[in-house]
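Here, each number is a calculation from the coordinates, and none is a lab measurement. Every value quoted in this text rests on a predicted model; they were computed, and no experiment measured them. Cβ atoms are built from the backbone, for glycine too; each structure is taken alone.
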Structure 1
Amino acid sequence: MKSFYTFLRYTFVSPEFLVLISGIALLMFCPSWFLWLSQRIGHQAELLKYFGLLPAGLVVYDSKITKDLLFPSADKKTVLQNWQFYWKLKWGVAVGFLYGIAFAVAGLGALLFDWQSPAPVQSAMLITSVIGALTVSATLYLAQIKIEELFRQCSCQTHL
């Protein structure tokens, strides 16, 4: 039961969830802004429309970071995997990765719209997916840096 509550906490108390809720709220309360943006994107170069592929590319990067987070190369003695709160780290990384996949699907879904006949939802999906995917990657990257710092501090203390 603890792991279920941990999963819910990591799902709903995260920067990724904030990006998702912000995108939905902005779509609900400012659809005219998204309609204006969709009209501008519809008249721009094809490259801008395919910006929705960025989240899918970031999922590949996130998968490497996820592996490095859960199995760091500096952890030769599997200290991290034997840590009593490793399961919480594992849940947090899994939820982040799932958000990355969800944002990638939304980004790919934004490509399916007809950009010549603009609608607010298409630019809302595009912007939310790109910002969300960047947030996932940044969060995982910062977690990787923190774990690497901890292992370096640990190795320095054992050499003293």
Structure 2
Amino acid sequence: MKRLRGAWWLLCCISAQAEWVYFYTDFGNSREYYNPALANHGKATVVRVFSQFSVPEMVPIDDPKGVFKFRLMPFVSEQSSYEFDCKAQTVQLLSRTFYRDVAGKSQIVTYQSKDKFITQSSSAFSRQFQKTRVFPENFKAVKLMGVACKG
């Protein structure tokens, strides 16, 4: 019941921002939505995705004055922008915004692919912002490329 109520709350709250379309559940760990209003950037198309997680995940927060240079914060939803080059069959994560709440109202942090925290790091977190080929085993990327490259 709690999960159903969370999904209802998500749909009510994010519908004011955009008409999000449900496209899959990631093994019960997250519910994934995309915005059908695509942005064309020359030969590339940008698709925005909203993810709602059933269990809180952790996001690194840049803390250059801290002992460890970053700290981890829990989040339960995020919105990402992916740029697809249909001809080259590549994808690049352009930005990710992390939220404390399931509806995406209480923002924690946004990272852009060109942020210093991303470009000057070799962490697994920063590597997700690198342009890569879309491989058949990456179900989410393949499905989103189908949205970006239709027609």
Structure 3
Amino acid sequence: MKAKLPNRFDALVERLIKEFSTIPNFDLVNKDAVANKDAVANKVFNITFFRVSDLSSYRDLVCQSFIPATNKAIVDAQNDFRNSKHKHLLNVKDLDFTETHYDTIRLAYVGLFHKLENYVNDLVKMIDSIFAESYKTEIPVDKWAKEKFKFDIRD
């Protein structure tokens, strides 16, 4: 009988708690989060949890579904070609079949980039909200970093 895998969300929350607990005095910030669901620490934890679990789910989807389905489609196409009564009329190489594999990987990279971009956007918003509570500023943190240090957070 196959052993039941641990709940991936529980495992992620436990890893995040372990990592967040290494931040000096984070327990003081976290006490506010328990009392106030709108506390910054709670928002940071939840955004981190959501985005990291989203990345993990995407990885699983690509590795466990997209790539195997693509590989199956390639094998099916190769078998159909080998068994075709018209293959002598077709100029097809193995490379023509495996190109689908590389297309799938490229699409996975595009999806991953989009997910990371969303994560960075959430972090920039979070930093802006933290600064808004503490400082009087009109300029968002990403624009400030670009002007002051020639650093683009999104790069």
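Here helix-only ellipticity at 222 nm (-39500 (n - 2.57) for each DSSP H run of 4 or more, over all residues; to 500) was calculated and came to -5500; which of the structures 1, 2, 3 was it taken from?
2
One of 1, 2, 3 was used to compute mean count of other Cβ atoms within 10 Å over residues 62-69, and the result was 17.9. Which label is that?
1
Please state which of the structures 1, 2, 3 yields 74, 19, 17 when Cα extents along the principal axes in Å, for residues 22-109 alone is computed from it.
It was calculated from structure 3.
Taking 50, 42, 28 as the value of Cα extents along the principal axes in Å derived from one of the structures shown (1, 2, 3), identify that structure.
Computed on structure 2.
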